[in-house]
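Participant: Just below sit the structures, each encoded as structure tokens.
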Structure 1
Amino acid sequence: MSDDELVLLRAGLDVEMQKRNIAFSVGAVGEQLAIEHFRKTSGLPKLQLAPRGTKNVDALSRNGDRYSIKAQCNAKKTGTIYPDSQDRNKQLFEFLLIVKLAEDWSLESIHQLPWSEFIKVRSWDKRMNAWYVGISTRTLGAATLIFKTPNAGNV
């Protein structure tokens, strides 16, 4: 397949996925894989997708815990977490899930940070006016490892 044919194939796939309302981004795939892993794994809360447009919350557990899910593939930090406009330190969720994807977007690992640990490892992005978490040994060491593929790297 030539480069031009490959580009046209990709464009055609994007159009068809939009028609079917299939989200295809690192974030959307990471959310889907994390929720599915929690649903299938005994001992973990069953998560469901939060209503569309829910700020900073991507999934909810049956007991009411709020989960923010940040997926990354080859990134050194998570996406942004926007603070409350009135209180920058207001608790926004109970747990942050850091979902690491392999190069082929398969699930590599899931790390869980409770709010109390998120506060300790978060960093402020002045440009975005929001929090983020660096993907480092320190950060992942503060998290509970929920899942890791046998061949996944350390950080």
Structure 2
Amino acid sequence: MPRILQTAPADPTDRFAIVVAEWNRSVTSKLLDGALETLAAADVASEAIDVAWVPGAWEIPVVAQRLAQSGQYAAILTLGAVIRGETTHDEHINRGVSLALVEIALSHDLPVLFGVLTCNSLEQAIHRAGGNVGHKGRDCATAALQMVGLLKNCPPG
């Protein structure tokens, strides 16, 4: 029978960082609220959470990189909302941000959660920020907690 690696509960010493984009703040502030509520429900103290607002999704990776380099965090959550417009601008933003974040996660052996909405319309984004399609801010925080707990029980790299 295989050994199943279990997820450890959140530890009071775990610190979390959240990098959130100002652009589309009506959506991203709801994502942030959901992430904070989820972390609080897991007994993560508000003093153990640092929030950094950046101008837009494009700026998320540079701040996530700096936070990862600090070695202070068990996980970094990234929240944003990139909404398709009349050009392909959104595709370039989404691709650049997602590739940069996975690079940061792998190079620092750190969960860097992708809570950046990539929607066709503002309506879709609203539905994913607590509307009828769930709450991606909460989902991002839940995944962060799970990854932190799982990595505690994984063999060291």
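Participant: Going by mean count of other Cβ atoms within 10 Å over residues 34-41, which of structures 1, 2 comes out largest?
Facilitator: Checked 1, 2; max of mean count of other Cβ atoms within 10 Å over residues 34-41 sits with 2.
Participant: Something else now. For distance in nm of label points 7 Å out along Cα→Cβ at positions 18 and 50, the calculated result is 1.6, so let me know which of 1, 2 that is.
Facilitator: 2
Participant: Comparing mean count of other Cβ atoms within 10 Å over residues 58-65 across 1, 2, which structure shows the greatest value?
Facilitator: 2
Participant: Using the calculated result -9000 for helix-only ellipticity at 222 nm (-39500 (n - 2.57) for each DSSP H run of 4 or more, over all residues; to 500), pick out the matching structure from 1, 2.
Facilitator: Label of the source structure: 1.
Participant: As an exercise: distance in nm of label points 7 Å out along Cα→Cβ at positions 2 and 66, calculated from one structure in 1, 2, equals 4.1. Which structure is it?
Facilitator: Computed on structure 2.
Participant: To test your reading of the models, identify which of 1, 2 gives 33 for relative contact order in percent (Cα under 8 Å, 6 or more apart) when calculated.
Facilitator: The structure behind it is 2.
Coordinate-derived values only; no laboratory data. Values in this document were obtained by computation on a predicted structure and should not be read as measured data. Cβ atoms are built from the backbone, for glycine too; each structure is taken alone.
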